[in-house]
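Some structures to go through are shown next.
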Structure P
Amino acid sequence: MFAAMRAIPFLPSRFLTAGLLTALTMAAPLRADDDYSKAVETWRADRVTRLTKADGWLTLIGRHRLQPGENTVGAGPDNTLRLAAGPSHFGTVTLGPGGIVDFKPAASAYILVDGLPAHPTQLRYNDGLRPSLVQSGSVSFYVIKHGVTPWLRVKDSEALRRKNFAGLDYFPIDPAWRIEAQWIQFEQPRQVSFTDVSGQNSPAPVPGKAVFMHDGKTYELLAIDEGREHPLFFVIGDPTNGNETHGGGRFLYAEWPKDGKVVLDFNHTENPPCAFSPFTVCPLPPKENQLPFPINAGEKTYRGEAH
């Protein structure tokens, strides 16, 4: 604005035309919108970086349920759990009483556990710490817990889904979809049951809800608490699901509230991992988070291999 005014330094303000005054008045909002668009574009680039990294969701090549007792693991046909890639024999994963998981590496391959040469060891998982990573070459696995059952999640940095990543498509950036909502903190966090794509119900801690206006009506979204070191997590649905956007809903993350407000930036709405891989189990939007109006913002349906 000041640059525009310097271009006419000797012209009194009473001689400024209505059109020029309007242009000067609009300059700051236009720059603000431009800065916002650049910030969203930066977020999108970071999203692609995270999605395509060497251990990202696109590298998943398998998800295998551990049976009680010994489970031999490897790409060879004689294994209890046959992997899609990796050495013929990784070793033996034993599921013992109390859910304890032990690993004994095979002598026929060079195996690492957490970056060190492998030896018989107990594998960490679901204890609030990073799970133990078993690796050979580009292939790795670690233990996760789905419900009460331990599973092996297997990744390959050379996976075809990573190599053939088709990119992401978005609705046009619209600052109007950046909404400041009122945050209603529950007196005690609630346990809300979320159904995942496998049909299993799992409780999740919900500390409160975001209340906002759209087209003159009030709506609410429940947030999942994944820990104060992580943003609030919303699993949302809307009428675009299954058409322009992923059929299983989308995810939205938001910073924890300040002064009773939480910002819902639907331009940051993203597809769940299940949009990119059949080896993930994603939560579906609860009925409370099914919005009746289309959210024409954020990430569209993935145009690569569909799931």
Structure Q
Amino acid sequence: MSFVDIQNIVSVQFGVCLSNEGGDSCFLVPVDVTVQDALRQMLRHTADQLGCFVNVADLQAYEPAEKYGSIEKLRYPIEGGDANTAAVLLFNAQNLPTDQNALNNPSEIEFYFALFRDREQRKVLAIRRAAQFKGVLKAKGRLIWWLDDTMKVVEDDVFKLDQDFDYLVTDDEMYILRPSGFEYTVHLDERILAKATQNTHELQQVIPFVAFEGLAGYVSDHKRAARLVAAIRSRSDLAAISKDSLEAECDQTGVQTEEVDGKLRPVDGQELRFLMLLDRRRYNVSLIPDSPETYEAASRRQVQR
């Protein structure tokens, strides 16, 4: 876990990421000390809510198939496959271009960011989706301010910073406060769909008695299924699954399967149920005699007995 001394930030840079037909482009935008101080406050407020950068931090790992609330406290270890994400590329970028006119087209602003360095030159990147940032600009002409004992309409462009950031990026981890902002700015669904077929084929190597090759086409066209496969692929206990146990769980939870050439596969229309079972999101409860109940969990967290 990376530690940055957020109480002693000596360098603050501000910028925006623009999205247009030519792709995404990030630019630094010059800001004065008052904006830099506001950004420092946003960083501290974000870190305080997350509880990161302290020795006792114990954050849940982000899971792509989980249904999260608007505010969470999550960590996302950066791995080799994340090297081309916008956040990691931006964190590692050298000599970002500066453009004082980068705010001229607010509709193109995908997110804004700040780069902070402490006294030891340890770096943290903070990112916030630009919804509110652009929203105040759209209200131009209806905003007023107090000047010389008179209320006046604001005619100039106005941007409003938020109270905190969506997530923070260090050299080895991301700390996520708002999962929706994180998923949007790293284009998570597009990345997961692009790797869906590969992830499915890799599962075939770990659980050879399941016919995953037949699921590859389905997964590549279904966002929810692709997220489930990504979550399943990240598990470390897949090799311990037995064919008999999987068949028994399918029977108990109403997942229809068939055996083809010695391999188990869900029948057509049962693919999502099958994947939810593998990701421990479909389960059976029998509190009433002879009345089993089957449920699907949009969110699930394992508890210790």
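Where a number appears in this text, it was derived from the coordinates with a stated rule and is not lab data. Quick caveat, the model's predicted, so the values are computed rather than measured. Cβ atoms are built from the backbone, for glycine too; each structure is taken alone.
The table for this structure:
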read-out	value
Test item: semi-axes √(5λ) of the Cα gyration tensor in Å, for residues 235-282 alone calculated as 16, 14, 10, pick one of P, Q	Q
Computed 18.9 for mean count of other Cβ atoms within 10 Å over residues 43-50 - originating structure among P, Q	Q
For helix-only ellipticity at 222 nm (-39500 (n - 2.57) for each DSSP H run of 4 or more, over all residues; to 500) computed as -4500, the structure of P, Q it came from	P
